[in-house]
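Structures follow.
Bear in mind these aren't lab numbers, they're just calculated from the coordinates by the rules spelled out. Just so we're clear, the structure is a prediction, and the values are computed from it rather than from any experiment. Cβ atoms are built from the backbone, for glycine too; each structure is taken alone.
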Structure 1
């Protein structure tokens, strides 16, 4: 009987500290370090992540998916969720994302985005602007350079910026990716200037990435929410190529 009681209590305890975070695909690599740093302070809180495009995650939350926190790639989706009275607090900006163009092929990137007009480039990976804020930013940059309509036939769309990265590495000649991915250990072999360059941030509106604490969130989730907005987390975001508001 005592053994059974211990098992039940242990099971309750082990699951009591679990929280569910819906996070935009661009946060994938930084998230590993964020959780590791968070768990140094709160080792008994298990952070479970569901990674995807901001639009699709927002749709799940609007349909009552059981998440505690939503980390979007822009502020539009968290604001929409807040207006539907599904959040405890108003959304806040946790980082500013940036775009890069990446290629694993022998392409001269010194021409900047004009290289996309080269006849050798037949496939350009881009996140779907309908579901992914990084796709919106890429489209905006190309439109500002009067290149979007000239290049439309070359686009292959990823449903998230994470999927777009895979397309860029495996199927496309070049692609628009989240700069944050290029600071991960997995992609450290890709070199700035040779394989990738920044997209001039003046060509697109700042990618203000927003976090919102959802109605079902408990005290454990509130701790993770506060950690993401902390100075410690900002240092991690900076390490992965994001800009942060000091």
Structure 2
């Protein structure tokens, strides 16, 4: 397990501090400004954690507090100084954010786990260190190893707010990269919920059916599972109703 002691308590000159290249969270400007107001009025009540790296100190966690202190022009910052490796630093930051239930960028988190695995860590060892299950770590790693790069890039760049971490986990379970892209397009255009996406991914229904033209009419073939569940046979009739908001309801005419 991670060592519980946070190390020596010091006032560190701001010019000696650097942020970590392994970011788990994007900096939220509004949070920084709120913290800046609070620190200006009340001081920094909770020290940040840093680790010495040569002539500098790297911020392990407390990056928003650090940015707030930059904003108000602090010359020094109250910090715990602890010697640790880059791997230990990564794990500290993951655990700290998970314990505080703070949103972590799942793709950056996955990259961190993959780096540990490349350095000889097992999924079980990582899970034990962060207090999560093996399946949690495995699902995160799968985001990088199984998810289409274009989807990962769409999430990383913030091009859409409709694509959530839970969407990414479900999409990564779809073996076909083409189907991943098709479903992502549905999520981003129509605001498909995580629950609805889960039903699509976990069912045996085809992910896509194509409208066919026969003469002057258009036909949409029904998936076999729908035919079976509704006990439809050749010549049966069904009633279709449209609610005007893009939703069609189908009932048998038996």
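Things worth noting here:
- Structure (1, 2) behind the derived value 5.6 of distance in nm of label points 7 Å out along Cα→Cβ at positions 107 and 235: 2
- Which entry (1, 2) yields the derived value 186 for volume of the Cα convex hull per residue in Å³: 2
- Computed -13500 for helix-only ellipticity at 222 nm (-39500 (n - 2.57) for each DSSP H run of 4 or more, over all residues; to 500) - originating structure among 1, 2: 2
- When distance in nm of label points 7 Å out along Cα→Cβ at positions 83 and 147 is computed for each of 1, 2, the one that comes out at 3.8 is 2.
- Set 1, 2, criterion relative contact order in percent (Cα under 8 Å, 6 or more apart): the highest-scoring structure is 1.
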